[in-house]
Structure formats: structure tokens, C-alpha cells
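Please treat every number below as a calculation from the coordinates, not as lab data. Note that the structure is a prediction, hence the values are computed from the model and not measured. Cβ atoms are built from the backbone, for glycine too; each structure is taken alone.
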Structure I
Amino acid sequence: MPIITGRENVLAIYEKAAKKGWVIPCFCSENLTTTEAILTAASDFAKEKGYDGIPVTLAITNRYDRRTQSAYYTHTRRWDIGLELFRSNLEILSRVFPDLDVMIHLDHAQHDADEELLESDLSMYSSVMYDASVLPMEENMEKTRAYVRRKGQELLIEGACDEITDADGEIRCEITDADKCERYMRETGVDIVVANLGTEHRASGHDLHYRCDAARAIKARIGSRICLHGTSSVSNDQIKKLFDDGICKVNIWTALERDSSPALTEWTVKNAAKCGGPALEHKLIEQGYLTECSGTGNKSTLDYYTTTARQEIIFREMKKIVRGYLDLWYC
């Protein structure tokens, strides 16, 4: 199926999902391997469950200072080239997976650094997160409201109901208040609100804790129109019930990269000689990085030392991770 674009078409997908109690996952990607793993896992799931189509969103950040994923999508490190490659990959692959309703999301588009992109033709995207959270709340709302007026008829717009720095420039991590969230949505006109519910990446590890009470308080004011960023601190039992908390969309990226890496590390260590040759294996044993039991003396081989071999490990692991989320939300 072609990529779903146009605000009304995208809203229709969300309405259909809401009737089923589905939370739409939004997986970020910064390389083709991740992109294909997401789509393949979703397609396999749809076929296995006998679904005609399931919605899946793929996202990418641009000039977001915490992670410029569009630049990482290409070794030119040019965000414009990275975005073009990302979109082209999805346009081609969406034809391979007709059982998916694919949407493309621009995540954390910065009100200032991404101004050129935000004001360009975005008709090939399904949605955008307009991120002015570095500004004081009143200025954030003013900027977001103006952007919705300019672009709100073209695509679905998310807004960041958050203020990440205080007057002294210190990082803040306050849970989003329901009153503030209701006012933010009313005065900006955004379609979905990105609220801080305790899972934001800027929180320290011991502070990460999903606040379902805050989510439900917001839901009581604006309905199921909340986007949650981050799931590492959310238990599976809580993840299953996110729609009941008012969450309609969840952004996921760190888990894909972090939780697939151990498999590649283990595979490389266990196959050190096949990946790097017996000389490297012997050197690592002498240096204490490997033990004597690793001394296989095997020769390096194409099945192990190629980029393709390494990517296949990541591809398989990422598919498992994506499938885990789909099992929780689409059953």
C-alpha cells in the first residue's frame, strides 16, 4: 500500500486504531537495516494474525541535538541526503509490504534549527513533531500555534507540551500537568500532545518511572491524544494498557539499538577467528580479552567477516524486538 499521507488520511488511521484499542508504534530508524527490520517484522505479524493491514510509523530526527538520525542515515553526514534516502527506502519498501499502512514521521523537528525543513514541502510525510520545548511555555505555544496555522491542513502535527529548561538554562524534567496540557492543546490546535510522563530520555536512570496517573489525568481532559516517548521504564503490563491511559502513539528507538547490540557482540566474540582471522584471535587471547577456549584457529570467512553478516545479526534481533511490541499492542 502507498505511504499514508495527508492529515485526514492519517487521522483516519488513528481513528481506526482507536476503535480497536491499538496504540500505534512509531519506530525511529537511522539506517536501512533498521528500516527493513521494522517493516519485515510488522508484515510477518500481519500475515500470521490474518490482518488485512496494520499501521506502523517509521520516524527520523533531523537537526535534533541529542541524535541527528538523518545525518547518520548516510556517511556523507548530510541531513538532506539522509532524509532523501530514508524516504526513498520507504517508498520502495512500502510496495513490497502491501499488508502495512506505513506512515512517515519527522520526530523532534526543532523550531529553529529545522526551520528550513519545517517550512518546505512536507507532503511526503504523514506527521511531524514540532518541538519548541526549549522555549518558555508561552513562547512555545505561540510558535506552535503559528506553525499549526501554516501547516495544519497538510499533515498531522504533534506538539511538545513541555519546557525543558528553566529561566537559568538548567534542565528541567517536570511531569506534564493536565491543566497545562489541556490549555496547550486548545490554544495551539495540535492533533497530538507529546507529554512528559516520566519516561523522557533526559531523566536520570533512577528517575525514570512511567506515570500512568498523570497520563490518565491528561486523558480526562483531551482524550486519547497523547504520544509517549520512551518505554525502557515501562513494564510489559503497563505497556499493554497504554491505550487505556490515553496513549495513542509511542515512539521507540533506543530499545532497538541497545537490545540488539548484545547479540552482535556475543556472535563476534564467539567467532573471533572467523570474523578477524586466527592472528587477531591469538592476539586477543594474549592480551586477555579472550580466553584459551576461544582459540579455534579458524580461518576468516565471507560468512562472518562481511558487513552483510553483521547486519543480518542486527536485522534478526531488531525483528524480535519489534515483534514484541506488536504482540503487546495489536492482539
Structure II
Amino acid sequence: RADLLRRGALRAVVALPAGAAPPYGIPLHLWVLVRPGADERPPAETLFVDTAGLVPDAGRDKLPWPALKNAVLDAWTGRGGDESVARTVPVIELLDDEVDLAPARYLAAPAAGGTAPELAAVRDRLDETLRRTRGLAPTPVPARPAPRPLTTVGELARTGALQLRTGGSGTAPAGGRVPVLTEHDVLSGAAPSGTLPAGGPGEEPEEPVLVAEGDVVVPVLGGGSVARVVDAATAGAALGRNLQLLRPEPAALDPWFLAGFLRGTANNRQASSFASTATRLDVRRLQLPRLPPADQRRHGAHFRSLAEFEEALRLAARLGEQLVQGLYDGLADGSVEPA
């Protein structure tokens, strides 16, 4: 590496986002090499470009190639002005003991929250979210314990009140892209972040399990009590691995009623097997009370309100983390003053 720099053969290093080229799981570096001329004087600087930060967590099939191309070409032609994306570094500064040529080492790190006005906007949004969260906070109402007849998910499946499907299979059709609802998406309340793998040449695509609005998705590993009701924005995604889908018959089961009772801690514990390395949930053993449709809808409405409150808490936490880290960065680099 040091010899390439001294001879002027290495002109630029471009960091690509993960998914740009195989192996798709890691970001790669592209080295721009030029055969040095015999009488040519080596350049005094080397260009470093980092496009990975332009598309965080984009995934293989979501890369905005025009934006990436423009960022690299602008840097190559000297039109790039953002030093968190591109910068030329004197060769003499690169020739240390390590000769580390990773672009991230030489580029300015963007602040987590951006500029002071951007951080103020995050603060305003956080205030609004906290007000909404306070309004959504539920009030516990004491109830008289009373025995209720119970049924299990397995019994409901046998009677046709719901369908059970297991995720993890399927391939994308040729030239098509199918988003995948992953286990992490369900646990974090995020949008589908995965993609179905493509089938082999000449192979018929394997039909995946696609989620529909009103389905209930439950992770089966880890020991947590999580159940997510699929909304219109998530419908059509493929069901990922380690997930179980419950599709209730609308006339028999309210989806929010179903999801709410599936989240009970004691319910999950009695339906789980505890091994030395992992906890696995047997969805068929999960229990819920036998209630008429009107009572199901009443419980379901309350469970849905709890889900909205939970999502507001998640958003407040994300905004709070962004504001705190942005202020740390701003105070450290001098772009923000102490109040």
C-alpha cells in the first residue's frame, strides 16, 4: 500500500455501501489505480470517498445508484464540498506505520442530529411526541378476578377460526423484489427490511408466505411476549424466519383481541420450552378466553390503544437518542454552544 501511494498508482479509495457487490453483507472498498508513467510526477494527494453513509441500512435492492454515482463523480471531478463524503488527503499523511486506507478514518463524521437548526427541529418533534405519548398513556382500571373459559390457538386452528403459517421459505420471482418482514422488524416495530433471495437459473420461484392486513405475527424464539398486527403498509411482505403467522377468521376472532392476549407474560411462559441455549414458543399452546364478538372488540380496542402508546414511546426514545447524541457531537465540534 505504501509503495502504491509513493509511486502515484493509487489515486482514490471509494467506500461502497453494503449490498453494492458480492459479498453483499459487508461494505466494500473500490481502489482507483493508474499505471504510473516513467517521467510522471506522483500526485501529492489521494482522494477518499465514503458513500456508505449516504444510504444507511438501505439493503441490496434499495441502493440509489444515481445518487451514489453522482457523489463519486462529483468528488472525482473536484465538485464535492461535503467533507463527510469526500476529501483529498496528502500522501505524506497516509504513510504512517499502518498505512490505513479506510476512507472513514480521514473523513469528517457527520453529526448525529445535524446542524443546530436541525437539532432544534428534532427537539420540537420530541416535544410533540411526548405530548402525544402523555395523551395515550392508559389508566389501569381494577377488575374483579373471575374465571373465564379458555381455548388454545391449536384448538382455534382445528375449528377453522384461524390459520397458522410458518415463515422463512420462498424465493423472489425473476426480476422482482419482495420485501421480507423479519424477526427484528417485528420486535422493533419497524417496516419490512429484508428481501427474498432470488431463485437459481431456470428454477421456478418458490411461493413465500405473504402477510395480509389483520394477520397476527409472533416470534417463536427468544422468550419475549410480542405479537404484531399487520397493517396496510406491511401487507404483502413475505414472512421471515422464526416467525409464526396467525390469520384469524374475521367473523370469529378480532385480530387485536387475539394479539393482545398472546402477549401475556404468563401465557407465553406456559407455552414455551426452555432449553439451555434458547427459549422456543409453541404458538399452538397459547391460550385466550372464549368471548363473544362484542367483548372481543372491546378488549381489542384497548389492546390497540396500548400498541399506539407503545409505538409513541419507541418514537420518543429514538428522537431522544438522536437529540442527545447530536448535542454531544455539536458541543464537541463547536457547532453548538452551551445554553
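Out of I, II, which one gives 2.8 for distance in nm of label points 7 Å out along Cα→Cβ at positions 77 and 117 as computed from the coordinates?
Structure of origin is II.
Out of I, II, which one gives 4.0 for distance in nm of label points 7 Å out along Cα→Cβ at positions 13 and 269 as computed from the coordinates? Attributed to the structure labelled I.
Taking mean projected area of the Cα convex hull in nm², for residues 141-244 alone as the criterion, the highest value among I, II goes to II. Computing helix-only ellipticity at 222 nm (-39500 (n - 2.57) for each DSSP H run of 4 or more, over all residues; to 500) across structures I, II gives -14500 for structure I. Here percent of Cα pairs over 31 Å apart has been calculated and equals 35, so which of I, II was it run on? It was calculated from structure I.
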